[in-house]
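What follows draws every value from the coordinates through simple rules; no lab data is involved. This structure is a prediction, so every number in the text was calculated from the model and none was measured.
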Structure I
Amino acid sequence: MATLRTEPVATVTDADIDRLVRRDYAPDQVVEVLGLLEEYSSHEAARVRAAVLKLAAGSVDQLLTRLQVALIDYRDVLAPAEYPEYLRHSYAEIQQLSEADLQKLYDQDWQQYQSWFGSDID
């Protein structure tokens with residue numbers, strides 16, 4: 001019987017977003033960045049905002065770019081923020097991986113995300 005792989009999904013709150021912004025941006029940028037993030041209010045808003053923050057890596061310019069991407073299709077920021085190792089592989093490569101190796105990719109991505117997140121996350 002095959003093992004069931006798990007693809008962790010982050011549970012992010014508005015309080016997490018506030019903490020991440022204050023951690024990654026200068027104090028004089030916090031209000032601006034929080035205001036910009038409010039532009040995205042659709043599907044899983046806090047999770048997508050966290051993805052935008054992760055990909056922006058403290059840059060307001062990158063935040064604006066990633067936010068525009070999210071407004072077009074939120075999945076285009078979620079995937080690279082939450083599953084970067086997985087995305088480094090082509091579809092053909094992924095199809096060739098064993099369930100155990102695929103799970104290792106998911107686990108690596110989750111550990112990397114948790115490390116960036118810097119706090120307990122579900």
Structure II
Amino acid sequence: MSSIVFQTDKKTGTKYAYESVSYWDKEKKQPRSKRKYIGRVDPETGEIIPKGNRTSNTPQKQCDPSVLPDLREELCSKEKEIADLKRELSALSQKYERAVHTLSKIERLAKEKLEE
């Protein structure tokens with residue numbers, strides 16, 4: 001048997017709607033229920049707002065075409081900066097690997113000197 005169950009979030013006071021389906025659990029030998037989220041309940045009208053449609057009531061922001069050239073220029077600038085940082089990271093990574101290799105050599109030589 002299926003029914004709609006309403007649950008209120010105590011922190012926010014938001015009311016949610018779930019479809020509840022009852023079934024018999026053979027192992028525990030008692031009835032259980034599975035819930036499926038339907039949506040949020042509109043506090044003013046009491047209607048269920050289906051999941052995924054929350055943003056449909058908000059107006060879409062329109063992009064000002066006069067800003068596009070500035071944004072393109074900024075994007076190109078940022079892409080160049082990212083490429084430069086990647087090259088710098090690569091160079092620093094190589095330096096780090098050489099330093100680790102040199103340090104391991106020094107440790108090995110120091111260990112050999114102590115054993116003598």
Structure III
Amino acid sequence: MEDNTNAIETLFENATDYSKTSFELIKLKTIDKTSDVISTIIPHSIVFVFVASCMLFLNLGLAFWFGEMLGQVFYGFFLIAAFYIVLGTVLHFFMHTWLKKMIQNYIIKQAFK
């Protein structure tokens with residue numbers, strides 16, 4: 001009888017140790033994935049800010065230049081806005097599913113890497 005009680009206690013201790021180890025492993029895997037995603041997002045965000053700033057000033061310059069060529073400054077801004085409306089419409093109707101799949105695949109690849 002003493003043997004069975006001792007075996008059950010050992011089994012319970014082993015199960016407790018296993019569950020603690022499994023929990024620690026899950027925590028470490030979560031930390032690894034989170035740090036991987038954050039370390040990927042931050043550099044991309046910094047590059048995005050610089051590219052967005054460059055595009056902003058490029059678009060402002062083009063708008064003023066086109067406006068000067070067309071005789072009124074606001075015509076240049078209308079021209080740039082029309083370009084982005086056409087570009088957005090084309091992207092939405094013809095490339096929406098492709099872009100969505102590309103982004104989904106990238107996120108899944110990052111999650112299971």
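Please state which of the structures I, II, III yields 45, 23, 4 when semi-axes √(5λ) of the Cα gyration tensor in Å, for residues 47-102 alone is computed from it. Write out the running numbers ahead of the final one.
Numbers: I: 27, 11, 9; II: 45, 23, 4; III: 27, 16, 5.
The read-out comes from structure II.
Largest in mean projected area of the Cα convex hull in nm² among the labelled structures I, II, III is structure II.
When helix-only ellipticity at 222 nm (-39500 (n - 2.57) for each DSSP H run of 4 or more, over all residues; to 500) is calculated, the result is -34500; to which of the structures I, II, III does this value belong? Provide the component values of the computation, followed by the final result.
Values: I: -19500; II: -15500; III: -34500.
Considering all the candidates, the number was obtained from III.
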